[in-house]
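See the structures that follow.
Where a number appears in this text, it was derived from the coordinates with a stated rule and is not lab data. Keep in mind that what you see is a predicted model, and the values were worked out from it rather than measured. Cβ atoms are built from the backbone, for glycine too; each structure is taken alone.
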Structure 1
Amino acid sequence: MERSKIIGKYIKNKTALDLGFLGENTIEDKKFDVIIAGEIIEHLENPGLFLDNIKQFIRGEGILILTTPNILSLRHIIRHILLGQESPYWEDRKNEIKYGHVIGFSKMLLENLLLRKDYKIIEIGYTIKDEYCGIKGNMEKLISKLFPRFAPQMFVICKME
């Protein structure tokens, strides 16, 4: 399933905050029904601390939506095992260190972290970015539909216990 459809079903008529668009704005003393942290957690040096701190901004029965790359996706397996290429995104190692991923998650590892931090998982699964297109993107969408565990991204919808 595409990410926008997954997120869309949870944010209708809710006060939502997408951390990807926060920028320089502050959210002091505000609470939200839905907080979206798309493709963020894998860049954090301490994702557990992030999960602890974000709780103060979730209203009562509010939810947290996380998306992150699937470290066990077909894309990563092929790239790492067959090509010996761990990160094709950065030509300059300094930029990779500064902006790149510092942690990778499988479904089990993400579940373990969330449960350890006292989140209740409502839904967890695999997804693919909406913008994937062309022959390669369509092939990846087809593979992801047939074999969801090989999809390039994961999502989780959770709330505080």
Structure 2
Amino acid sequence: MTGEPFWRRKTLAQMTVPEWESLCDGCGLCCLVRYEEEDTGDIIPTRVHCQLFDAQACACTDYANRQKTVPDCVKLTPHNIEKLAWMPMSCAYRRIHEGRGLAEWHPLISGDPESVHRAGVSVRGQTISETVLAEPEDALDFAAPDLIPERGRA
């Protein structure tokens, strides 16, 4: 077996489930409520998180069953990552798909799950739960255009 880490020697489709899951850096950006502008198709991210998101841990509280509670929760796969333009440039799945490797703050590189938070890449402490909104559309009051991924190769 080579000394190269799995994310350098395998494509996303070749990874085992544990390898795939370990790529998640715990930033929480994919757990934010987003809206699509009807006229333009542009994605409007918000600083409102899913009802299952633990804002301190930056993790889903019921990951294995999340789609039962939140049917429109997007399950990332090697086959849909390219279609998800709203994924941040920092996302490990996107970075690996685009051939950019993992960032230095990624827990698989740093060995520390807190490194993503220290690097300022996570949403820890920056969001509110959708459960506190009077109406789902109220999330638009918390629009966060700065969370739109930059086009290009960051």
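Values as computed for the structure displayed
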quantity: For distance in nm of label points 7 Å out along Cα→Cβ at positions 37 and 125 computed as 3.2, the structure of 1, 2 it came from; calculated: 2
quantity: If helix-only ellipticity at 222 nm (-39500 (n - 2.57) for each DSSP H run of 4 or more, over all residues; to 500) is computed and equals -8500, the structure in 1, 2; calculated: 1
quantity: Structure with the greatest value (metric distance in nm of label points 7 Å out along Cα→Cβ at positions 29 and 133, set 1, 2); calculated: 1
quantity: Per relative contact order in percent (Cα under 8 Å, 6 or more apart), the highest-valued of structures 1, 2; calculated: 2
quantity: At a computed 3.4 (distance in nm of label points 7 Å out along Cα→Cβ at positions 53 and 85), which of 1, 2; calculated: 1
